[in-house]
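Listed next: structures, encoded as structure tokens.
FYI, it's all coordinate maths here, none of it is from the lab. Predicted model only: the values in this text are computed from it and were never measured. Cβ atoms are built from the backbone, for glycine too; each structure is taken alone.
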Structure 1
Amino acid sequence: MEGAKSVRFEPVRVPVIGSVRVPGSKSITNRALVCAAMAVGQSHLSGVLESEDTEVMVRAWQMLGLQLDWNRATCELRIAGCAGHPPNRHAEIHIANSGTSVRFLTAALAATQGEYSLDGVPRMRERPIGDLLDGLRAWGVDVRSTNVSRNDCPPVLLRAAGLRGGRASVRGEVSSQFLSGMLLAAPYSASDVVLTVDGDLVSKPYVAMTLAVMHSFGVQLDAEGYQRFRIPAPQQYHGIDYAIEPDASAASYFLATAAITGGKVRVLGLSRNSLQGDVGFADVLEQMGCSVTWGSDFIEVSGRAARGIDINMNAISDTVQTLSVVALFAEGSTRIRGVSHNRHKETDRIGDLATELRRLGADIDEQDDGLIIHPRPLRGCELTTYRDHRMAMSLTLAGLRVPEVRILDPACTGKTYPKFFEDLGNLLGQPPQFA
């Protein structure tokens, strides 16, 4: 795929039947890396995702002087924690377009001692971080944006002298990663923390994930719903052996393959008890007419997504693009609501998604917090990905039923799933056609 300008698959003529195990969760991997890096003692992480976002986080901690031994063949990583004191107290950290990395690292490094700058690709300089910076300032942190055009976006300049602790608040309607970043750093405060959320919190399952990972690494806290958190401080994370689940967001593309073709696809390694809220995508497909089987170590979807639905996808917003493509082949319109924060991701995942679905021939009503998809006869075309891995992977699925759908810039999937096209090709029984 290296150097390829586009990729396509031949439409499938029969229902797709098979099983797949997707790589480890990006969201869990980066949370576990922060906890392990800040911990006392050594951690052994298994199921580690190999992707650009993971590379960014690993390189950052290496720049900070930590020792990390990453066996990519076995998806294992050993890391000697710094007990909250990175050896290198000055670093210029490049975080590409990794939102989790810039937000989690800014918060974690605020709990240390040193001077750090964090910057990324041009799109990162358009992704908000101001609410996190405001929250950290309430704990006495000297941190600011050096972005002359948008002072609520990276680059970030941090002069870290530890966290004072006490009360702080953070807005919840733009990204749950602001709250997760502050939660991850809070145990290293000088005094107890009370952290409250202003407004409605988006993507609540990701905060639940953060709390679960923190607990696994030995930190105690109390949560009152998703509005108020009490963290006794100071505490420290402790090195452990930690297994990372397969990525539920990545699983959505394969479950959708069954829904689009009327087949039967089993994703291994996930269950109803997953830390990841995106396993709920299977429930959405069930509403559309698919059958879902939940095992102790798998999720299986069978049958076609026959009917459109009206659904609030705030809790599983990373699967909006997947559902939008499934909706192209359903009977009746599908309305997706509650995801206005998707406009601030790797690209505008509402406006840009609407543009590409229209190129396919769909009738799209774009709304402030989502979109309405009216299925129409579809046509083959080239689809732009906007350097967004989820645009590339989801739009590829349209080509399962529509001839000559070509996805531009397939390499952007390297952000979270470098072998996506290979794995999809194995499931379909045909190789991807790169050009």
Structure 2
Amino acid sequence: MAEAKAPCTWTKEDRINYQFGESLNEEGWVNASWTVRERQDWELQEPRGIWQNWVRNHMIPYSDHKHKFSGKGIIIVGGNGKTLPRIKVLVNALRHLKSELPIEFHHYGNEITPENKKELLSLWPKSYFNDLAHPSNVLKSKMATLMINYHLKTSAVINSRFSEVLLMDSDNIPTIKPEELFESDTYKEYGTVFWPDMSRTRPNNPVWVITNTKCMMDEWEQESGQMLVDKRKFFYHLQLAAWLNNVHGQYWNNFILGDKDMFRFSWHALKTPYGTPDKWLTSVGMNSELAKGGTFYCGHTFAQHHPDDGRIAFLHGGTLKTVAPEVLQWLKDERGGTFGWYKRSKHDEDKTWSDVFNGVPDGADYMPEKAKLGGIERGTMCTDFEGIEARPFDELMPGFEKLFEQYGGYWQLDEEKYQEKKKKFNSIA
């Protein structure tokens, strides 16, 4: 542990944004007591030995399955009612960009109905569908009952028909033709591109020791709303990530949440470098005047960049899907839309620099009461770069708000529940 954490010399005065806050609580979904009570070396020998033993004795040979994989393509995990409207926005963006890549939709069981498949095929004829519950999959998966099924993403990459994969979350919007990413120098050199998150991995995180890796001050955590990987080169790395997530996910989620850093630390465990963009992420959102004075910035989307030239390549709407429809309606009608502003670090190409990234709840205090349709049922969590001025998003992507509307980005406003509430409120008013 002493050797692993030594290279990272941040102090509390640096106010580094870590994934885990300090807590001695050992109950609930995540046990983060290691943040306060540092784990001893003897405690970490067993989990290190378990994954090493699995790698030595239980890997699936690539030669047994390589005939199942070919070509380049996009994979998207999701198919239930909540994800389909977002998938349509993503597909409409690909249509606008004139992409010709095939898409493979991964779902579990009957999440995607025959009607859903017909609709998606009408939007994107080069569509394929894979049921992760089907026994023909290379890697078998089970649905979790008490937590989000992040492990399905790691399974989907393994089971995809494509040799070279661009994984995208359903709430992600591509802003450049994805084919360009496969031709990037970074991808050609490393065979992978992992995009950065907003936080760092704590120096005393047990995962450094378990994977025999020294803490790195120039490395962000991974944000897996998008990922580029060549399975022909990294079939075994992907197996390790999927195994950590599927078999021992509960244990590993105490240190690295969900699917995101399962990939990064599998590459670390197998002593393999990976590609990453030169630019850190940019926060995109809304900036509204408050009645009491001042402004409130709410970042709801991460702009991620081309690995070589720094152009915005993706707009990953992490919390955009949780913004109340009343807020979206007001922003659209009165404020020019939801993609009005951005915040970007002045040091976004210095991977050792750390601006303070805050999470701030949004209670929509900036909205007039008459626009709230009788009360907003929920707010959202916003991201905010502390001390950085919000600037108009048109500086970076002129006209994107109009494109977002054309893609069907305001699908929440068409939902029956919101329309009934709006109709009732208008009749009372």
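Computing distance in nm of label points 7 Å out along Cα→Cβ at positions 84 and 332 across structures 1, 2 gives 5.5 for structure 1.
In this comparison of 1, 2, the computed figure 2.9 for distance in nm of label points 7 Å out along Cα→Cβ at positions 116 and 196 is attributed to 1. Taking mean count of other Cβ atoms within 10 Å over residues 68-75 as the criterion, the top-ranked structure out of 1, 2 is 2, with the highest value.
One of 1, 2 was used to compute Rg/Rh (Cα atoms, Kirkwood Rh), for residues 308-411 alone, and the result was 0.98. Which label is that? Each step should come with its number before you reach the end.
Numbers: 1: 0.92; 2: 0.98.
Answer for the origin of the read-out: 2.
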